[in-house]
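Visitor: Listed below are the structures to be examined.
Bear in mind that the values in this text are calculations on the coordinates, not laboratory data. Here the structure is a predicted model, which is why all the values come from computation and not from measurement. Cβ atoms are built from the backbone, for glycine too; each structure is taken alone.
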Structure 1
Amino acid sequence: MNILGISAYYHDSAAALVRDGEIIAAAREERFSRQKHDSRFPTNAVDYCLQAGEIIAKQLDYVVFYEKPLVKFERLLETYIAYAPLGFRQFLMALPLWLRQKFHLPREMDKALMGQYKGCYVFIEHHESHAASAFFPSGFEEAAILTMDGVG
C-alpha cells in the first residue's frame, strides 16, 4: 500500500511516501526551493517522494493531508472574533489564501499530481498527524503518545 502524506500552507511544507508501513521517502519543500520555511504546496517534495518510490501518482492508494481545513478555519475564525477588532486586519490578510487555496485543497492536490490520482483525499486531525508520524515508524505495537505544539 502506497500512502502519500502532505503538509502545506502553514510552514515547512513537506511530503512523505509510506509503503506498507515503511517510510520510503520524505522531504521538505525548502530543500528544493531554497526558501527557508517554504509554506507553498510541496510539489517538488511530492515529485521527489514518487521518484524515490519508483511510482507514479495513479499508483497511490491514499493521499493524506495533515489537517482538516474547515476545522482549522473555524479555530482561526474563533480566535479572530475573540480578539476583535484587533485581529480583524490579520483576518483580512489571511482570507485571500483561504479563498484561493486552502478551501480548495483537493483541486490543489489534483494539480500537483497532474490529475493522475483517482482516489479520495483523506484529511485527518492535526494532532493525530503528529501522533501518527511518531508512532507508525517507531516499530512499537502500542505506545502512549502525548502531542503538544503551538497550534490548536
Structure 2
Amino acid sequence: MLPLLQRIVTEKKKWLTEEEMADCIVVCQSLPGVVAINMATYVGKAKKGFGGAVAASLGVMLPSFVIIILAVTFLRSIGDNSYVNGAFTGIKAAACGLILYSAFKVGKQVIKGKFAFIIAILSFVMIIFLNITAIWAICAGATAGLLYMKLKKSKEVA
C-alpha cells in the first residue's frame, strides 16, 4: 500500500511533499498498528487537526472492516478450494513485489550518501542472515550514525 498511498498523498492530492512523506512513513512504521491507518491519521492531523485525524482514520478503517467481514463470510462457505488457495498464493507474491517496490522507492529518498547506503546494507544483512530483530538494527544504525557525525564534526574542527 505504501507506493499507492505515497502517489496519492504527494502527487495527486499534494497534501505532503516528498520529504514530509518520508517523515510520515518513518513515523508510521515505528508506531504499532496498520501503516495505512497510521498514515491516514498523520495526514489528517497535518491537514485538519484532530477532527481530520479522526475522519481520515475512520475513512480508512470502515471500508476495510466491512470488506473483511464479507470476505470471511464468503470464504467460510467455499471451504478448502484449490483455486482459492492458488489465488492467495498469487496475492502473496504480488504483495511481496509491492513491498520491495516500496522499499526501493523510500530507500531512494532516504539513503543519501555512502555511509547511509552501508548502514542500510548492514542492517539488511543483520536482519535477514543473522536473525537480529529490526529494533537492534535500528539501535545499531543510530549508534553508528551518532559516532559518524561525531567523527565528522571532530575532523571539521581540526
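Visitor: Which structure, out of 1, 2, was helix-only ellipticity at 222 nm (-39500 (n - 2.57) for each DSSP H run of 4 or more, over all residues; to 500) calculated from, if the result is -29000? If you can, show how the numbers build up before the last one.
Guide: Values: 1: -11500; 2: -29000.
Matching structure: 2.
Visitor: Thinking of 1, 2, which structure, once semi-axes √(5λ) of the Cα gyration tensor in Å is computed, gives back 28, 20, 14? Please report the intermediate quantities before stating the final value.
Guide: On the way: 1: 28, 20, 14; 2: 36, 23, 14.
It must be structure 1, since only it matches.
Visitor: Okay, moving on. If relative contact order in percent (Cα under 8 Å, 6 or more apart) is calculated from each of 1, 2, which structure is the one that comes out at 16?
Guide: On the way: 1: 22; 2: 16.
Considering all the candidates, the number was obtained from 2.
Visitor: Comparing FRET efficiency 1/(1 + (r/R0)^6) of positions 70 and 102 (r between Cβ atoms, R0 = 25 Å, to 0.05) across 1, 2, which is largest?
Guide: Values: 1: 1.00; 2: 0.40.
For this comparison of FRET efficiency 1/(1 + (r/R0)^6) of positions 70 and 102 (r between Cβ atoms, R0 = 25 Å, to 0.05), the top structure is 1.
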